[in-house]
Structure P
Amino acid sequence: MSEAIEIGGVAVLYQRFSDWQVPAFATPVRVLSDGTTVDNEVLQSGAVPRQRATVNGWVQDFGDVETLKGYTASKELVLVNDDGTMHSAVVLDLVLDRVLPGLWSCTVTLLDFGAGS
């Protein structure tokens, strides 16, 4: 098992990785009832959303920080390597905190566009 997840060639030393998951996309909605039935809810949903993953960890190079910022701004499709499993994804959101000179903590939210590329 690798101690880093590569996001577009940037090695993120991860502390926690919430694996690829489909977010909730259906909601029960109450409907009017005539009082004689117990089924007074329907399920409202849209299209199945894309899988998402979140990586919490550290980046040790300022160039890598700038690269992740660029991926976030451009929404460019990048290859994500999670211990040999490849996904094409975009960096949906990025939160950075400088911990020490040369060390940043980060939270990267990824939006999956399919395996491999």
Structure Q
Amino acid sequence: MATDKPTPPEGFETFESESDGDEPTVELDPGEVIEGVVLDLVEGEYDDGGTWYRLKIKDQSRGVVRYFAKGQAKRAASEGRIEVGEPIWVAMDTEQDSFDDGGETVEYYPTKAAFPGGS
């Protein structure tokens, strides 16, 4: 039903933004975790043709954040495993790993992802 001036029901508070709507983008450091519900998943392509995935997550400790998926989180996104509305856990390991990139050793901290339902 339409009205000239809609007002929220009793007990509701009108939303007042405390920011410009831009959630912070989180870069994980070794040992850091993001855990929460996935609010959005955006896919795009780098200029060189690689695919990126940006997750918007309601993190239990930080509030709503954006995270560019890396490691297992990126693979999970590319395989369609990450779903909006579902919980996710993402963490950067504290132990370095390495791989050979054409004769050059590249060291990095692996990023892990997990979902509810494991036994």
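Just so you know, all these numbers are worked out from the coordinates, no wet-lab data involved. A quick note: this is a predicted structure, and the numbers were derived from the prediction, not measured. Cβ atoms are built from the backbone, for glycine too; each structure is taken alone.
Matching task: 2, 9, 16, 18, 16, 12, 9, 7, 5, 3, 2, 1, 1, 0, 0 is the computed value of P(r) over Cα pairs in 5 Å bins from 0, in percent. Pick the structure from P, Q. Answer by label: Q. One of P, Q was used to compute FRET efficiency 1/(1 + (r/R0)^6) of positions 46 and 62 (r between Cβ atoms, R0 = 25 Å, to 0.05), and the answer was 0.05. Which one was it? So the calculation was done on P.
Comparing relative contact order in percent (Cα under 8 Å, 6 or more apart) across structures P, Q, the highest figure is found for P.
Supply the structure label, taken from P, Q, corresponding to FRET efficiency 1/(1 + (r/R0)^6) of positions 38 and 54 (r between Cβ atoms, R0 = 25 Å, to 0.05) with the calculated value 0.05. This value belongs to structure P. In this comparison of P, Q, the computed figure 4.3 for distance in nm of label points 7 Å out along Cα→Cβ at positions 6 and 78 is attributed to Q. Computing FRET efficiency 1/(1 + (r/R0)^6) of positions 30 and 94 (r between Cβ atoms, R0 = 41 Å, to 0.05) across structures P, Q gives 0.60 for structure P.
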